[in-house]
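We did not get these values from a lab; they are worked out from the coordinates using the rules stated. Since the structure is predicted, the reported quantities are computational estimates derived from the model, not experimental observations. Cβ atoms are built from the backbone, for glycine too; each structure is taken alone.
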Structure 1
Amino acid sequence: MSYSIYTENAPKAIGPYSQAVVSGNLVFTSGQIALNPQSGEIEGTDIASQTHQVCKNLKAVLEAASSSLDKAVKTVCYLSDMKNFAAFNEVYALYFKNAPARSCVAVKELPKGVLVEVDVIAEIGESDI
């Protein structure tokens, strides 16, 4: 049995999808971009500030699902330009201290012209990580 997650502490979905779905003991987030959930505007113009907002959004969605960034087991990161890889990693490491498995790819374009998007798979409940 699976169910959708919604929190006002993260941006509303900008399409026909959920902020996250819980299935079993895992939560699968939709990709988060640097939308400020209060204003609905993109937060920041550089990779560092946008990555901070993305991670804050992911944190809010995971917490709404009774999980956390520390329980992440896999992330997929989309960058609009691999030249931002090092700066992205600096901020990412502040939030994902347990070093989950990760894929990081460059894409041609992201929604609303942002520089980064990240989605997460995380455990719910007790974690041995």
Structure 2
Amino acid sequence: MKAVPQIQKFMTTTPYAVNADSMVQEAAQLMDKHGIRHLPVMKDGKVMGIISDRDIRRAVGFTSFNPQVTSVADICEPEFYETTPSAHIDEVATAMADEKIGSALVMDNGKLVGIFTTTDVCRALAEVASQRFHK
């Protein structure tokens, strides 16, 4: 029987991130340009939160919201799910499903080394299924 793969096999290494002082419009443009939905928010070299495309869409719904003058820090989620590169995909995927979160930040010694998203979960599932089951 094969061992359950670790996150590091499927995570996105060196993820795009945004500075806490950046404007929301910049974050939205970065997400759009790279086809991503989650950005770690950095301040002084450390992760201080995460922002998603959903956070931005929700904020845009407020009539007083201006993405050109609102900083990412103002709308990002300061609490985020964190894991390590050696965590097993089943544990992380279960936690993501239970908490209904779209991404896990992968940290090693306090440093951001990757991101594991629902898209990565789907890729992992496809690979595991194709290795386990034959058509």
- Query: Once mean projected area of the Cα convex hull in nm² is calculated for every structure in 1, 2, which label goes with the largest value?
  - Reply: 2
- Item | Origin of the derived value -7500 (helix-only ellipticity at 222 nm (-39500 (n - 2.57) for each DSSP H run of 4 or more, over all residues; to 500); candidates 1, 2) | 1
- Re distance in nm of label points 7 Å out along Cα→Cβ at positions 7 and 71: value 2.7 computed from one entry in 1, 2; matching entry is structure 2
